[in-house]
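Chemist: Next come the structures, one after another.
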Structure I
Amino acid sequence: MKKIIIIHLGGTISAQGKNRLDLKDYQSGKVSGDEFFSSLPEIQSLADIKMYELDGVSSTNINIKHWMKLKRLIETYLNENQYDGVVITHGTSTLEETAYFLHLKINCKKPIVLVGAQRPFSALSSDAPLNLIQAVKVAVHEASENKGVLIVSNDRIYSARDVTKTDTYRLDTFQSTDLGCLGYIETDDTVQYYREPLRRHTIHSELTDVSLNKVPLIEIVYSYAGATGTVIDMVTQSKNYQGIILAGTGAGRFSNLEEEALSRAIDEGLFIVRSSRGGNGRVVDIDAFSHLNLITGDNLTPQKARILLMLALLKYDSLKDIQKAFDEY
């Protein structure tokens, strides 16, 4: 049997409610790895499993310290201890961000699967048990290798780069609306892949070895009708930030006042990435902004563009090289 490490990081998948109908006021991280193991005997037939309790937090409190610990743990178990794959239980609110960070930073081609749930483990019709079992099935499958970091939810397998949470409570919250999922965990107990990620990741990434000792601060600013640019100026004037992700309207656009504020930010040395608050479609270079030194974020969501810029600035210092990273990752 393959050796799989399951790292527990909290979230709804490990939550305990007040009763079996509690779907909103539960507490994350109350179900331990051992409780998962004892309550799901089916999982024991899938792999030789080791449980590791990293933390029991809501994913709203996940930060880069958790990501750094995860990177070290994953590479230790997969590259040094010769485990065959890893499954990480995680809250759904920021699961896609943790997954994308690892997608860019893990130097290993073995399967890495993140899994969460929309209903607490204690609830009637909870999606937590089956999601976890399916995540292990994906982690032990040969075809899951060299696909970067994967997310398993609601019978589907997604790439960390493409997926995002789209609904507050529905079970089908995770979607990759532009590109679709990579495959499915089918009712005949098979894992079926139909496509694979082509953008750079994991062993193909140049960002795996960049030091995380001094990670640059990147802020996300959300545009809207009548935006004044005040928040952009506040970020610039704080002198703490190295970049801004502009979650622009439409195709990554912004108001005239925001344009003036962005110009001031650029003069102060900040890197600016245009993305879209719409969540779908590419943001591309347009003539109207050619006088500004802006980076286009392709089809990355603002929260993932933040992660890529954060890591790219640890390796590159030119606009050209950072734009190349957004074109390739």
Structure II
Amino acid sequence: MRPLVLAGAAALVLSATAAVPASAALAAPAAPFVQAAVAAPDIPVASVQAHLTRFQSIATANGGNRAHGRPGYLASVTYVKGLLDAAGFQTRQQSFTYGGATGYNLIADWPGGDTADTLMIGSHLDSVTAGPGINDNGTGSAANLEVALAVARTGFAPARHLRFGWWGAEELGLRGSTAYVNSLTTAQKRQITGYLNFDMVGSPNPGYFLYDGDNSDGTGAGAGPAGSAEIEDVLEAYFTSIGVPTRGTDFDGRSDYGPFISAGIPAGGIFTGAEGRKTAAQVQLWGGTQAAFDPCYHRSCDTTANVSATALNRSSDAIASAVWTLAQS
């Protein structure tokens, strides 16, 4: 981050009475077939942490970071792409140029579903040059990767088409996600009917913020495009189900939802906090201390030690719950 339906089965019921000849007996209307809603799987936090360990190793081997235009970034893309290709996703690397360096977005489509009703899930994969970027934003990238792999493992076949994106050069001003949205035709933009953004979802002194789709918190940045409130509601319902309160956070332009909402695409997501300090009221709400949500924000100490396993676990399961719920709606 930069400065359902119920299960059912078809049944055919035949009825006849003694007063009606058998030859004239009519079949009662068949009960409609209703597809069972598939519940989201649990996302093992250990699997998400394994991806973070790999991102850390990549950074360590490449000058301590995974920044735009640096070898650690391309190695991160290669790692994610290899896992998705093996799992059956249709992937493509989209290149763009910024600051005299080539950057890359990774786009991964899960085969099937209505491409005119595409749910997209995204996160930025780059770090700042100062450090490995494990909370910012290895956490969102790793959680989304493990959710995508869970889609493949379970053979999930929702009505909506699923597309995942890992963005480059977010830290330099949302460059990768902007390049992607700008590459789409008007018709292709209309096909993306929802975008979920996950940027910093394992902060070590976490809060649990949801992008405020309808500006119900009244913090001044306005609502997202129509449909954003529904995304917020789905995420909030998951956190309510595990007894964790949430608060709204503005669409303030600091992450990759920016170009999507500018194109009128409904958006939402989770954010566990960056350099801002947790207030006394927030400590009462979530625990922790009156200190920065992430004291290593944009620093070299943003390593695998800079992540709350509890926040990462909750966020990963919330992402899966939202994907499974929204993809079947």
Structure III
Amino acid sequence: MQEQLTKILQEAKEQLNKALTPGDAEEVRIRLLGKKGSLTEILRSMGTLGPEERKTLGLTANAVRSEIEGLLESKFSQLKELQKEMKFKAERIDVTEPGKQIPPGSKHPITVTIDEISRVFMSMGYSIAEGPEVETVFFNFDALNAAPNHPSRDMTDTFYISDAVLLRTQTSPVQARTLLAQNPPIQVISPGRCFRCDSPDATHSPMFHQVEGLLVDEGISMADLKGTLDSFAKQLFGSNAKTKFRPHFFPFTEPSAEMDVSCFKCGGAGCRVCKGSGWIEILGCGMVHPNVLAVGGVDTEKYTGFAFGMGVERIAMLKYGVDDIRLFYENDMRFIAQFK
């Protein structure tokens, strides 16, 4: 048995030298010191020996056990330190290395379109006016000469928060607020978000953007309106763009019109974009109704003015060839990145 103990100790040293992980060292411990380990089996068999031999062998076996336990403790400590060092090396950050390149962002196509429209009108002397998106019924309808039974007041068209508060259906309330806050001459545009009860599809969205304009001064006529919008169309769509005006009805303007621009895809020859007509409707406009001017306390005998409004998404879809309005709101970077 003395030879077996010597062999077990030698085996422990050899196996622990080869151990690369705490798991390997644990296997050595179980194989030698576990319930069915080699050293444990020897200790159990000592009952068959005489007293003196058992005493001598017991001292030797305990010494071997203590030495193996010391070797195991040393090996476990060594392997844990080695694992910690390897972990630190793997997680180390070299602050001198260049960082990951962050791709440059880009403006959303709606923002790009609003900026383009605003830039054109600001070059004509217009300033930008803003107003709340949560609006009162007074500013959204009453101040704009909308009759009490006007269809746009229905809950099927408008998001009501209460009987007197709603989400604005247009940016026209900014015009009413401007008339109350400023004295003529007034020359503003009001870009912003609007909300209507529309089911989302390729051409409709419950949230969209508008840019509306208002000019009030002495001697303003329909000719000023047409000249302004014709210049706007040429700056936005190209110097060859042509415009035409068709009579229409809006409660806050009189007379009212819708403006078409010659198709910038086919030059007026007729194509899929303009549905073969050669013309594309882009905005509504007209001379400000005296009732609207009166809300702001403007002297309607002295001052006149014109107003216009256009949907930003419609212009963006036409200009950039987008065939589904929902693409603007899905936040797909593959789509947005095209407008850098």
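No value in this document is a laboratory result; all are computed from the given coordinates. Everything quoted here is computed from the prediction, not taken from an experiment. Cβ atoms are built from the backbone, for glycine too; each structure is taken alone.
Chemist: A value of -13000 was derived for helix-only ellipticity at 222 nm (-39500 (n - 2.57) for each DSSP H run of 4 or more, over all residues; to 500); which structure in I, II, III was it taken from?
Modeler: Working: I: -7500; II: -10500; III: -13000.
Only structure III yields this read-out.
Chemist: Have a look at I, II, III and say which one yields 2.8 for distance in nm of label points 7 Å out along Cα→Cβ at positions 63 and 279, as calculated. Please list the in-between numbers first.
Modeler: Values: I: 2.8; II: 4.1; III: 11.4.
Source structure: I.
Chemist: Kindly point out which one of I, II, III the value 26, 15, 12 was derived from, the read-out being semi-axes √(5λ) of the Cα gyration tensor in Å, for residues 175-286 alone.
Modeler: Working: I: 35, 20, 11; II: 26, 15, 12; III: 26, 21, 12.
Derived from the structure labelled II.
Chemist: Looking at structures I, II, III, which one was Rg and Dmax of the Cα atoms in Å calculated from, given that it came out as 22.0, 88?
Modeler: On the way: I: 20.2, 62; II: 22.0, 88; III: 41.9, 133.
The value was obtained from structure II.
Chemist: Matching task: 5.1 is the computed value of distance in nm of label points 7 Å out along Cα→Cβ at positions 191 and 239. Pick the structure from I, II, III. List each step's numbers first, then the result.
Modeler: Working: I: 5.1; II: 3.3; III: 2.5.
Here the read-out was taken from I.
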